[in-house]
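Presented below are the structures under discussion, each in the form of structure tokens.
Nothing in this text is a laboratory measurement; each read-out follows from the coordinates by a stated rule. Small disclaimer: the values here were computed from a predicted structure and weren't measured. Cβ atoms are built from the backbone, for glycine too; each structure is taken alone.
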Structure P
Amino acid sequence: MQFLSKQEFIEKIFDFETKSEWEFSGARPVVIDFYADWCGPCKVLSPVMEALSKEYDGKIDIYKIDTEQETELAAAFGIRSIPSVLFIPLNDKPRMSVGAMQKDDYKRAFNEIFGISESEVN
């Protein structure tokens, strides 16, 4: 799992500074965990995302964005509550989920949103 800065987000995900229409730049589906170090539920979610990142390695890219450090990115996505998890499919608009879910709920979301079932991963 990798932490994203604004510049990395622009390079790897979407250049929101120059483009007004959503245009995903990635090669694989992406999950972004918007968090803050002081957030209790974020601390609970972190090991879940870490495990999912390993399980879905090569199928889904999972990133973290610190809302305290990357305030412009948090504002661009209207983050008002954390944790917030952004699901970015290859050929569709991003979808946001607010609050922490269980690991199996994320796996179901990966199947539903990305079409990647648990049986397809490592």
Structure Q
Amino acid sequence: MDASDVVTIVKDQVDAYNTRDIDGVMRYYADDAVILDGFGAVVAEGRDGIRAVYERVFTNNPELHADVPTAFSVGNWVAIHSIAPNWAMQDGSRQQMQWIEVYQVSNEKIKRVQLFR
């Protein structure tokens, strides 16, 4: 896999996310994938755990859309700048949220994601 391939995998996963296609999103994750927060704490593990996170995000954010103005790779790592202009907060308000998301891609699947915000 070359650098453009790993970026394409991540961007295609974001495209599925933007259409709220949970099966499409999950197609890109390895069976033993993990999502971490910016401090390294586990947010979700395995396909079932990751699916549950995305289902909750989709339920809480019916107008969900993430813009990705920047994406680049170094080896099998991909970093994107993700902007959700209408993110639902816990208090019911909505605001723009931004993240740096760092993905590790292995064997054409997302193995690890770390979210920094």
Quiz item: Thinking only about distance in nm of label points 7 Å out along Cα→Cβ at positions 33 and 97, which of P, Q has the largest value?
Solution: Q
Quiz item: Between structures P, Q, where is FRET efficiency 1/(1 + (r/R0)^6) of positions 25 and 105 (r between Cβ atoms, R0 = 30 Å, to 0.05) highest?
Solution: Q
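Which structure, out of P, Q, was Rg and Dmax of the Cα atoms in Å calculated from, if the result is 13.5, 39?
P
Give the label, chosen from P, Q, of the structure having the highest value of mean count of other Cβ atoms within 10 Å over residues 41-48. Provide the component values of the computation, followed by the final result.
On the way: P: 16.0; Q: 12.6.
Largest value of mean count of other Cβ atoms within 10 Å over residues 41-48: P.
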Practice problem: Tell me which of P, Q gives 0.95 when you compute FRET efficiency 1/(1 + (r/R0)^6) of positions 17 and 49 (r between Cβ atoms, R0 = 30 Å, to 0.05). | Solution: Q
Quiz item: Which of P, Q yields 1.24 for Cα Rg over 2.2 N^0.38 Å, for residues 9-72 alone, as computed?
Solution: P
